[in-house]
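**Student:** Read through the structures below before going on.
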Structure P
Amino acid sequence: MHGLFALDIAGTTVDEGNIVYDVLRRAVTEAGATIDESAFADWTGVEKQWAIRNLLRLGGADHDDARVAKVFASFTAMLQRAYRDTPPRPVAGVETWMREARSAGAAVVLTTGFARPVADALLEGLGWRVEAGDADATLDGLICATEVCAGRPAPYLIQHAMELAGVEDVAQVVAAGDTAADVLAARHAGVRAVGVLSGAGSREQLEAAGADVVVDSVIDLSADIATAAIR
């Protein structure tokens, strides 16, 4: 059955120990923002420049375009150093699961709030190759939030993944992620929404966002798109 798994990267398919959020917190704090944990959690899973702008605003720091660009550049450099020092690794079992999903006829496309240079470097470090329809590749596609008009919780990352995969029916799409923003994006796109507990979000947060199902890991889903999640 032709279908699509649209999967988040950090915390869903890649175990990076929540480094991205530690670095994001550090970047906005060093820029003068004071953020409590509950407010910070609202900005996980979204496009990172958008997160920085809002965290600076909420934290009482300057958040004009020039300031946001400067903090984003600092965040990106710190994140790349952190990933070099502590290389991310695949979520346990996910590479086998993705092969099985693709063998069953589904496309596997990663969607992310990372900018393209960070995402490309991360996948290169994992040895994951992206090539739609190539059975020897790891994935069929990678879409970054900077490549659509708005990142999560808007539906455009998922819709672009559908376009890339040639999937028109939302009933044949499962979107999975570890944050409320991932779940909300899936709901807004009208696809099956799966929350995973391998990253930043709690079961309570994912269920409150409207997840159809919450699982410990994406590999707990059936690789058959027809039975991967229950609405």
Structure Q
Amino acid sequence: MQIVPVPVRQDNYAYLLIDEASKTAAAVDPYDVNKVVAAADNLGVQLVAGITTHHHFDHSGGNKEFVSKFPGVPIYGGSDKIPALTNLVKDKDEFTLGDIHIKLYLLLCHRYCVGSEMDAALSYLGTLPDSTIVYNGHEYTNGSLAFAKSIEPENKAFAKLDELVKSNEIVTGLTTIREEKEWNIFMRLGNATVRQAAGVSAEASASVVMDALREKKNNFRG
């Protein structure tokens, strides 16, 4: 299996999920169809499916063009709001792409949700094996790292992330769930320093901490 990021828009990622044995691929969030097709052609793989992470336009906006270019290909997704959807999936539904076995995890939160929903989504991701490689939908690493340093300045894990950002133009696919737990502020809601910086009590619920952190992030200009 090979996963190839395709930068689209200003800070989005589409991906090619490639079965190397059959030279076939699924396009994940193919917003810019021409870029995705060019990447597939360059790698000599045939696009046979689409996977849409969620219905927001910057992720699903290329679906109609994609299916017009590749008639009959299935489009998998977890919401009936997704354009050109053919296969509505539920949490932990599975399908295959060549020799690749794919399991889909449904997270009920993206950007526009309350703290309890975002906490539930990230906690769910936190149950995946620590070795799970993380591929982002957006390239927000620089801004997220700057904000994290303002919240938890003594966190030594940030040094590795700093080095990754400085050494790689594309950071997605270079970190794991274990590392996210070490440096992703929004997965560290129980940490005393994080709670203090968020301005909440030691007894506050995780959702209260999440809401406070998100408000600080929205207003962060560092």
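**Student:** Which structure, out of P, Q, was helix-only ellipticity at 222 nm (-39500 (n - 2.57) for each DSSP H run of 4 or more, over all residues; to 500) derived from, given a value of -12500?
**Tutor:** Computing helix-only ellipticity at 222 nm (-39500 (n - 2.57) for each DSSP H run of 4 or more, over all residues; to 500) on every structure in P, Q gives -12500 only for P.
**Student:** For mean projected area of the Cα convex hull in nm², for residues 86-213 alone, which of the structures P, Q scores highest?
**Tutor:** Q
**Student:** Give the label, chosen from P, Q, of the structure having the highest value of relative contact order in percent (Cα under 8 Å, 6 or more apart).
**Tutor:** Structure P gives the largest value of relative contact order in percent (Cα under 8 Å, 6 or more apart) among P, Q.
**Student:** To which of P, Q does the computed value 11.1 (mean projected area of the Cα convex hull in nm²) belong?
**Tutor:** Matching structure: P.
**Student:** Match the computed value 20.2 of mean count of other Cβ atoms within 10 Å over residues 102-109 to one of the structures P, Q, and report its label.
**Tutor:** P
A short reminder: the numbers here are calculations on the coordinates, not readings from a lab. Because the structure is a prediction, the values reported are computed rather than measured. Cβ atoms are built from the backbone, for glycine too; each structure is taken alone.
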